[in-house]
Every structure is written in structure tokens, then in C-alpha cells.
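Some structures are shown below for you to check.
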Structure P
Amino acid sequence: MSDTARMALTTRTPSFRCRYLAWAAGAVLASALLGLAPMAPPAYAFTGGNHERITREALDGFEPVSLDLLANAKSGAIVADDQGPYFDLGPMHCDNADFLQSPPGAAPYPRTREQATDELLACVGSSVARFKRALSLADGLVDPDGRVRANQVDLFAPCDFDDSDRGTAKCNVLEHLGRGWHPIEDFYSHSNYADEHDPTRPVGVTNPVGLHRTAVAPFFDIRRYSTLGTNAWRAQAARLIPRDLTTGCYKDFQSDYTLADCTGRVMHDETLAKDAAGSSRSLIGDNFNKARTLATRDIARQWDLFRAALLERYAAKNRGSVMVCAITHDHPDRDC
């Protein structure tokens, strides 16, 4: 796991790596013994095709190969968090930020509003860390005189999105952008922020109230948060989180690296997720399209903010403008 991924979470226990490796080894061994194909990672997010559609629709000015490196459903940076060790980390998918207000006389919900908020802020923090890293690594795209570094934008060599930062500057920037945008896209799928509940059933743990929000979530103010200290941006973001906001519980690792116990909690797959058009919550009203539409608008916002940050930080000798061109163009050594 990269330093950037570690920074995205508030605490980390050493036992996580052991637990994850034990799980992975057990899955491979069981598959081999039973003569089965290796187990695929579970689908925690919008399906790869939906991530691709959202990302492609959100971005303007990208030429085909550069856009494919970001958005491809199988190999693009936008789905990198659904592969390798990150698919089992809840904050990378905005999982486990669940809370319901219990009615008078009922047993309290297993999680407090504060615990749910902490999980959501861990998700936001993962995007903040990726934004900061991408902004820093963009410096490698262009030399001090504002000329594209041809060997750092060459697309003939493949991008290995392995979170090592050993690729070209362009591959590294695209990887951190994709990994930072993935949780934002997932948030709209995994929460009740934009959707509606089933009006034919009582509101409760299997039918949490929908918030019907039509504007992008204000607590994903990633560029501004990247300029603040952690405590400052967390406090500001927490004040913007609606009390009735919930995501779903999934049995992956929470921000404290404990495995989520979903007993009595709002469930991800069975209840809330809109990862595909046919899931149960997607079939209520126009919930799937509402989630996809807001996710698309938010990624468009995030790209605009990242582009503006490049122009501001690297204004000298027009380096920021050349960086934007280098990120979006397939032959920047020729065209930028």
C-alpha cells in the first residue's frame, strides 16, 4: 500500500496486512484445491462499465488514448481501487458510513452519527490525498522552462496502475486522479444522498429514507480541503453532512481496519447500493440514473478543480497550461 493510501485513513493497525494476505492466500488455495478459477474481487462499486460511462461523460478535452487510460472499465485508473488490496478497504468505496435515527422507544442504531461521519470523512480523505499527490507528481510532466518531457508522457509503454509511482509522470498523475475519483463516484451509488426510498414500505433499516439531493455533495470540496490541515477540513466537511445521510454496511475493512460487523445495520447489496441498474434500490423510481447523473457532474467538477489547481500552482512560464495539455493529449510532445 502506498504512502498516499495510508494518509487517506485516520488510523491503521498492523494486523490488517496479515488479515488481508491470509484471506487472499486462503482464497487462492481453496480455488486451486477445488479446481476452480481464481476468485474474483467482489463488486463493491458501480460496475466497471458504469464507472467508465460516468468518467467518459464527465471529462472534456481528453483525446482517445489518454481518456481510455483513465476510464477503461477493465484497465483504467478509475477502476484501480476495485482491484488488488484496495477492493477490501471500505473508505476507498465510501462503505460503512451508515446511520439511522431510531424512532422513540426503539433500540438505538448500532452506529452513532459520529461514527458514520468518521467513515465518510475517511472516504473524503482518500480523495484529498490522491488530489495532493497528483498535483505534486504533475511537476514531472514539464521541465522548468515549460517544455513537455517527452519520456514522461510516452503512451507507447503501458501504464501499470500498481500505486508505486514508478511509471511515467503521466501514468502516475492519471492513476492518482482515477483512484481519487473512484470513491466519489461510489458515494452516489452507495448512499441515500440522491435517491428515494420505497414509498410502499415503512422507513427503516431495510428502507432508509432517501434524501433526494440534486446538487453535488458539498463535502467533496477536494481542492479546497487539499490546502487545509486535516483537522480543519474534517471539521468543515462534517458540518455539511446531513444527519440522515447513510451509506451501506459491507463486510470489508473500516477506517480503523476492523472488519465491519453488519448485524442490524443498513446493508450495502441488499438495501442501498445502486451499482447496477437492476439492483433493488435502483428499481425504485429513477434512483440509478439519479446516482449516475450526480456522479458524472461531480467528476466534471473535480477535473475542473484539478485543472485550475495546476494553472495556479504552476503558473510560472505557463507550465500549468502545458501540464493540462500533457494530461489530456495523446501526443503532448508534439501538440503541447
Structure Q
Amino acid sequence: MVTPPADSARYLASAPLTTWQGWDAFVHHSPAPAPAQDTGSGLWPQPAREDYHSELAIMRTPAMGDVFTAVRRLLLVNRRQQAGARRGLIISGPAATGKTTTMMALGRSFQLAQEHRQAQQSPCRPVLFISVPPAATPKMLVSEFARFLGMPLTERLNQTQITNAVCDLLCELGTQLILIDDVHLLDTRRRTGAETSDQLKYLGERIPATFVYSAIDIETSSLLSGVRGAQIAGRFRIFRHAPLAYGSEHDRTVWGDLVQAMEGLLRLRSHRPGTLHRHAAYLHARTGGRIGSLSHLIREAALIAIAEGSERITKQLLSEIELDAAAETQARPARTARTTPRT
């Protein structure tokens, strides 16, 4: 079994997830639990509380559950397939809707389960996680695989040599799940993008693993057009990772439960429980139902509340925080400036 680093928190802060050190740190790292009651100034130092709220977890959403189920089924379908490209999944949706977070949670859950099953077996690496580099070439793409695995790379190695070494090592390590983020960066209308798309297809045929891609609105990208696009569409299911809706009673319940769960993680000494849940409709309007925007809003508000000493989140405080451009553009009603004291 892979042994986690001695100081996971330090590795998590310094090593990218696209290396095995950073990925393993993420998989095995558990945030320090905050005291349920922290009324004394000496119980939990302010820097520790700031770190805690900066790292505030995203709760599991129905979309995560659907992705987990879809990938579990694909793993079963692909398990004994020896020839040809295996079936895969593309998580597609607008920015800041939690696609990468969902993919990371998927990889973490799968790796922990595999390590538990294979505790007495030889070392393995069940999951590989990379991100498509900008203007990627086939060699750049496969080099990302190599860097994750910690393989030494020199300029003398050509694309074929790196590819063969990567495929052989992943087969030896028993890698079953390969997660590739930012696939929308591949522009198949350009030669390098088309060749890199071909490289992905080749890797899918060489490596006996299930591939999961994450992309911004893959349906409108060039990746699904032409002959190459037809091949991808014929082998990959698209899961639409849309912002959470708020139209039906069920939608409002799902959103409210998410807000309530995140509020339950707060450790602010003067915060009134239920405040955020009461403002669930406002939070949806501010964030457009985007999980990433909601997480940013609550975490920044908590950190401001600690720094300024108020130790509570109010609607006024929330209204003063500038979010990402996508959320601000779609916010309804428009965000108001500070005009009244916080209540």
C-alpha cells in the first residue's frame, strides 16, 4: 500500500495534485477537526481557525453521487475488456460548478477503497490525475503522465519512448482510473490539438483503465466535431454538471441542505446558527447555483468575520464580497454596496 507522507498538510500546500506526492497528500489528508464549542480565546489559535475556514470542505452533492455511480458501472464494464478503447465519462458544464472538485472526490474515494482492499499486496497506484497543459502537444500530454508518476524525463527521450514507458509503468502499477482535467483546452481545429486528441485515444487503448475527463461545456467544443469527435462521442458518456437549480421544491431542498451542511462546519464564536440557511435563496441568487462560488463566498465571509472580530456572518457581510465574474454577472438581484450597519 502507498504510505502517505509524514506531514500531509505541508505536502498538500506545496505539491500540486498532478504529482503523486500532492495527490497522495490530498487523498490521505483530513482537515484538523474544529472544536464543536470554541468560546475561549486560548482553545484554538486564530491562525489555526483561519486555516480551517480557508479549507472548508465542499459537501457531497447529488451530482457527485451520480458521477460516482456512473464511474463504478464503467469500471465494471471495462474490467475485462482487453482490446480497443474502453468506455469513459466526460464531466461537462459551466465554470465554477464543481466539476474538478467532483472528479477529485471521485479519485480520492476510489483510491482509498482500493488501498483498503489491497493492504497486504504489492504497492500500486490506482488513480492518476493530470491537467491538460495549454497548447498541449502529444509529447507534452504524455509528459504530464510521466511527471505524475515521478519518472525522470530528459530532452533525449522522444514522444514514443515516453509513451511506451508510461504505458508499461501504469500497467505494472495496476492503475484503474485516469482523471484528466481541462480537456476543453484541446482545440482539434489546430494540428497540435488534433494530434494530442489522437494521443489520448491511443493511451486509452494501451492502458487498461477507465478514463474520466473534465471540461467546460464540451458539447460546444471542437473536441466532439469531425471524425475524431465522432470516435470520442461513441466511447464517452457526457455527464452534464450544471449549476444547482432553485425552481422546484426539491431543488430548494437540495440547495438548502447544502447551505445548512456548510454552515454546520463554521466555527465562528458569535455566529447565529441558521443564518445562512435562512438566506438560502439569496445565496443562490448571488452564486447562480455554482458550488465553487458558494464555497468562495462562505469561506471569505468567515475569514473576514475572524479578522475583523465580529465572529459572525450576516447578509450585509455577504453582500460586500465580490465574487467571480460569472457569479456577479448572473446575480439576482444586483449586489448592493455597504449602506447600513451589519445586522
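Things worth noting here:
- Among P, Q, structure where mean projected area of the Cα convex hull in nm² as derived comes to 18.0: P
- Structures P, Q were shown, and FRET efficiency 1/(1 + (r/R0)^6) of positions 79 and 247 (r between Cβ atoms, R0 = 35 Å, to 0.05) at 0.35 was computed from Q.
- Set P, Q, criterion relative contact order in percent (Cα under 8 Å, 6 or more apart): the highest-scoring structure is P.
- With FRET efficiency 1/(1 + (r/R0)^6) of positions 103 and 215 (r between Cβ atoms, R0 = 25 Å, to 0.05) derived as 0.30, matching label from P, Q: P
- For -15500 (helix-only ellipticity at 222 nm (-39500 (n - 2.57) for each DSSP H run of 4 or more, over all residues; to 500), calculated) the corresponding structure among P, Q: Q
- Each of the structures P, Q was assessed by FRET efficiency 1/(1 + (r/R0)^6) of positions 167 and 295 (r between Cβ atoms, R0 = 25 Å, to 0.05); the largest value belongs to P.
- Among candidates P, Q, the computation of FRET efficiency 1/(1 + (r/R0)^6) of positions 175 and 303 (r between Cβ atoms, R0 = 41 Å, to 0.05) that gave 1.00 used structure P.
Readers should treat all values here as calculations from the given coordinates under stated rules, not as data from a laboratory. Given the structure is predicted, the values throughout are model-derived calculations rather than measurements. Cβ atoms are built from the backbone, for glycine too; each structure is taken alone.
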